[in-house]
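FYI, it's all coordinate maths here, none of it is from the lab. Everything numeric in this text was worked out from a predicted model, so none of it was measured. Cβ atoms are built from the backbone, for glycine too; each structure is taken alone.
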Structure I
Amino acid sequence: MSGEHLTDTVRFTTEGTVGVITLDRPPVNAISSDLVADLDSALDGAEDPGVRAVVVTGDPHFAAGADIKAFKAALDAGDDPAAVAVDLSRVLNRLEALAKPVIAAVRGFAMGGGMELALACDFRFLSDDARCGQPEIVLGIFPGAGGTQRLPRLIGLGAARHLIYTGRTVDADEAQRLGIADEVHPSIEVLQAAMEAAARYAAGPTSALGLAKHAINDGVGRPLDEGLEIEAVGFRQVFGTADAAEGVVAFLEKRDPSFSGS
């Protein structure tokens, strides 16, 4: 299994079979080209088969959005100011495609690209003092790393349009009511809650979880018959896994299964 991997702005560590990706670009983990590249590198560790679930976090803020000074510098230099968002979108697609559960443990701000990072995870655990949103519109732009696509799929068109069109931020309680936050915990407990949930997933049939995740992600938005075919293909595949054999035998033997993730 991958061990500790440190870059200038992102740390990848493991606790047992749980991989932890920690953004570390003080003071607010603003999204820069270096951070995007380091996040991409951290996903190499997260893809290790020995890593069976992943937690993404940052401290004291999850990620406070784009580095606005970098936008200005790119405009002044005649460079492409959208390049970072394009790269981030590619990396977030890679994160979303991980064939294992991914939980965002969000403290402080999750704004703009930080919000898009959280949306690319399977679940979002927010601290009770967290705030999140897509405030890009106040800069005269709009979300460019998946926000216009993932947010409506998560909370519905009307609520997503309102947040994106106004740039309004929401607190943890409202985020939970909208369906952005799956759980809300005190700030000092949110990371531990995410780690415990990830450990439970990691102890489960992670091959089946990965195939279920693919069926959900690839099927959403398609016509029902196409989605059902994706599900059927995955369902046939899952019966070829060691975990499926173990699960069936354990049920018949009336004992708890011991899943290997294979």
Structure II
Amino acid sequence: MTSATAPVFGRAAPPAMRLFCLPYSGASAMIYARWKRLVPSWLEVVPVELPGRGRRMDEAPRTDLTALAAELAEELAPQAQGPFALFGHSLGGLLAFELAHALRGHGRGEPRALFASAAAAPSRREDGRWAEPLDDDGLIAEMRRLSGTAEEVFGKRDLLEMALPVLRADFLLCGRYAYRPRPPLDCPIRVFGGTQDDIAADRLRAWSAETRGGFTLEMFDGDHFFLRAHERPLLDRLADGLSVIAATA
């Protein structure tokens, strides 16, 4: 991993850049907290908190992804004045895509790069089964299927009662999402997938149609939550990729 002060690829550190990180279903911004101290000093990780969790616990979770992206665009606009990039895992990848378009639509400019992790391309989503609210048993079954929740959580009803409403809303964000074709983004899109995830490679490669700025796909060993086991290599890819983009901007 590149140290906080060492040059990247033998060059001086690039200009400061913000990386807005969007969480996956049911998660809060805290999942990215440790990233702040694991990236080079020129890269500022900004975990994005969504309504209904963390410091925004008192707000109602949103169920309209396009409207949520527009809301976040307004909130983040003051921090998006300089160079910035977007990262999102699973639901976060889809939300990052809509956020990029929302920022462009509001005249805020585009990110220098969009990183989508464990997220099918917006045009290739298969989330229709989540268009209606799932009951508790259905949500728990999905949580187990995705392998993103520690097994001991299922035995603690108080934790489940806190998690299920947010997760139910997040599944609706995906299930009710309607893809709208628009002019491709100018920024490059970098996609990461898991070799044991159930998202087929062609659904990941379909991200290439959403950009004029270049596309890459890299696979990591693991399931839908490969970013946990491969956190450091993934952060290396983010930092190295952004250093190249900053140098050529």
With P(r) over Cα pairs in 5 Å bins from 0, in percent, for residues 25-128 alone computed for every candidate in I, II, 3, 13, 23, 24, 18, 11, 5, 2, 1, 0 is reproduced by structure I
Taking distance in nm of label points 7 Å out along Cα→Cβ at positions 41 and 57 for each of I, II, which is largest? II
Which structure, out of I, II, was semi-axes √(5λ) of the Cα gyration tensor in Å calculated from, if the result is 32, 21, 18? I
Structure (I, II) behind the derived value 4.5 of distance in nm of label points 7 Å out along Cα→Cβ at positions 81 and 201: II
Taking relative contact order in percent (Cα under 8 Å, 6 or more apart) from the coordinates of each of I, II, which one would give 21? II
Work out the source of -10500 here, i.e. which of I, II gives that when helix-only ellipticity at 222 nm (-39500 (n - 2.57) for each DSSP H run of 4 or more, over all residues; to 500) is computed. II
